[in-house]
Structure 1
Amino acid sequence: MAAKTKVVLTDYVWESVDVERKILGDAVELVPLQTKKPEEFIAEAADCEALLNTYAGPITADVMAKMPKCKIIARYGIGVDTIDLEAATAAGIIVTNNPTYCIEEVAEHTMALLLSAARKTAFYDRLVRSGRWEVPPGKPMFRVAGSTLGLVGFGNIARQVAVRAAVFGMRILFSDPFVKEGQFDVPGKKMELHDMLKESDFVSLHPPLVPQTRKLMNDETFGLMKPNAVLINCGRGPIVDTEALVRALDAKKIAGCALDTTDPEPLPDPHPLRGRENVIINPHAAWYSEQAMVGLQSGAPNEVRRVLSGEWPVNVVNRAVKGKNRAGL
């Protein structure tokens with residue numbers, strides 16, 4: 001009897017892997033693990049033909065060298081900053097992601113954080129829970145309609161935020177070197193980042209995490225923002241220099257922030273960002289909904305199934321690997 005094709009799942013945040021088993025079929029031996037670092041999964045992955053990956057990493061050139069049969073690394077999420085793409089291409093390993101499973105959820109969560117920061121709903125909830133019933137402690141508050149939202153990055157999620165924010169009567173600006181003004185039929189005026197920061201009442205972060213965007217929000221960029229401005233991050237934590245953010249809040253260079261992602265993550269307790277009345281922190285929950293879970297859990301194993309069946313996958317991140325990969329595709 002022919003040996004089964006081995007697929008290793010490094011880590012997952014759902015209750016079972018029945019979906020993966022159904023998609024991959026009986027010809028595949030699925031090995032589900034719960035690991036955080038490569039040294040914890042590499043022993044099992046050494047002879048795998050595909051690697052399913054959620055958070056465990058980083059997956060470096062050295063890690064890939066220890067998986068000589070691996071044809072594809074399939075990420076369940078959108079970002080691939082924990083995978084060395086150049087090394088994967090050089091090794092002939094296809095890398096895929098799942099870019100569309102939670103667009104609506106993250107856009108909705110961004111607006112939820114924006115509105116909560118503007119209307120101070122989280123602050124007032126804490127106030128009432130503490131036994132107080134007062135409006136003045138939340139002052140000053142400003143109308144959202146007529147305010148300016150600056151979007152850093154104008155990809156799928158940011159454009160959905162723009163559509164939603166426009167309904168609230170907000171003026172939309174964006175900064176993205178890869179998008180031209182008018183390229184998409186959504187609200188938004190393109191500006192250079194520094195100019196946009198000076199005009200925005202809310203700044204929402206949506207770029208990919210690459211070397212150019214790591215700590216993009218730093219002492220210099222915080223210094224350009226309005227003192228009444230609020231920073232929102234439903235993107236990647238390391239886009240923000242956390243220490244610079246603390247300094248900006250301490251110096252009242254910005255009015256507050258609402259963070260679904262932080263650096264580090266989880267945020268330690270105690271931490272200078274915790275306990276501030278002008279800071280909202282969520283535990284990286286923007287991606288989640290029951291509907292998104294369906295798309296999340298099926299995306300990566302479907303890409304693995306395609307590659308193992310001799311098909312080119314749908315969402316390839318390192319496209320230069322085509323024609324020179326271990327799968328022969």
Structure 2
Amino acid sequence: MEKLIKTDNYDGACQTPLGSGYSATSTAAEVAQGIDLTGKVAIVTGGYTGIGLETVKILSKAGAEVWVPARDRSKAQKNLVTIPEAIIHSMDLMNPDSIDAFAAVFLSTGKPLHLLVNNAGIMWVPLRRDSRGNESQLSTNHLGHFQLTARLWPALKKAKNARVVTVSSYGHQIAPFNFDDPNFTHRPYETLQGYGQAKTANNLFTVELDHRGKAFGVRAYSVHPGAVNGTDLGREAPMELFRQMGTHDANGNIFPEVERKLKTVPQGAATTVWCATSNKLQNIGGVYCEDGDIAELDLGNIEHKFDAPSTLREVQPYSVNAQNAQRLWRLTEEMTNIKFPVD
């Protein structure tokens with residue numbers, strides 16, 4: 001039982017900071033200093049904009065072979081021009097066939113997959129549905145990554161020491177996962193609720209993937225990058241939401257005092273890189289991480305304010321709950337019609 005507590009994050013058993021020495025101001029380059037990834041293979045979804053692009057830069061510079069599946073291939077080629085060794089292939093997380101096609105291409109190489117970074121995501125978008133009728137934030141942020149990870153499972157196992165890092169968000173605090181109506185079939189669509197439950201799903205997926213995968217040398221981590229300036233994640237978000245949160249004025253301009261508190265893109269990518277490479281996580285998995293360390297459970301001890309980004313921290317117990325994680329795994333298999341072969 002003691003071994004289980006040390007290696008399994010059911011119900012947040014491992015949500016205790018390690019004292020990594022990093023902080024909200026640490027950059028991805030600082031975290032990767034001294035790390036040699038020569039001979040390692042990585043896949044980074046959404047690795048051609050924002051913190052995904054920074055992640056690709058850092059992993060590639062450390063010696064890894066990095067594949068970037070891209071929905072917008074021309075944009076990826078333009079943005080990755082300074083990283084000519086990055087391998088770009090088409091893939092759309094809302095298109096199940098394209099996910100299978102990309103995975104088949106990668107598996108055909110026979111290469112092991114040491115790092116899978118499920119980085120791509122959308123936020124606060126209008127109601128859209130994929131071809132199976134799933135709400136787009138859930139489809140892109142969770143269902144598509146579940147399918148991709150499942151299809152790449154043979155390559156992850158082949159690595160014998162692989163990590164799956166899924167970029168989540170403090171946004172998981174907005175909403176637990178709605179098991180009764182995940183696709184807003186019977187309730188009014190609220191984009192914040194859709195985003196919140198999709199990010200909660202990222203955390204629950206991480207908990208259960210690590211629980212099932214650690215016997216095969218595959219560990220999983222979820223990441224809150226922080227409130228990051230300079231990404232296009234909120235490009236479709238209604239400005240009224242930002243005004244309600246107290247981050248923008250009536251004219252839609254971010255308050256300077258808030259902007260100064262935001263992370264840079266290199267700082268936003270730091271925790272992803274830490275989860276992908278840190279030796280401190282050698283025997284720990286399933287955890288939600290932030291600011292270059294494992295986050296604490298949110299026990300209601302701090303006031304979270306969107307105009308004070310440093311307060312947007314900690315992880316909700318419902319998003320690392322064992323029963324929720326197991327239930328979501330089963331539901332996701334049903335929604336994607338995929339039996340995830342963790343064996």
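Overview of results
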item	result
At a computed 19 (relative contact order in percent (Cα under 8 Å, 6 or more apart)), which of 1, 2	1
Which entry (1, 2) yields the derived value 14.6 for mean count of other Cβ atoms within 10 Å over residues 124-131	2
Of the structures 1, 2, the one that 33, 62, 5 was derived from, the read-out being P(r) over Cα pairs in 20 Å bins from 0, in percent	2
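Every number here is computed from the coordinates shown, using simple stated rules; none is lab data. Quick caveat: nothing in here was measured; it's all calculated off a predicted structure. Cβ atoms are built from the backbone, for glycine too; each structure is taken alone.
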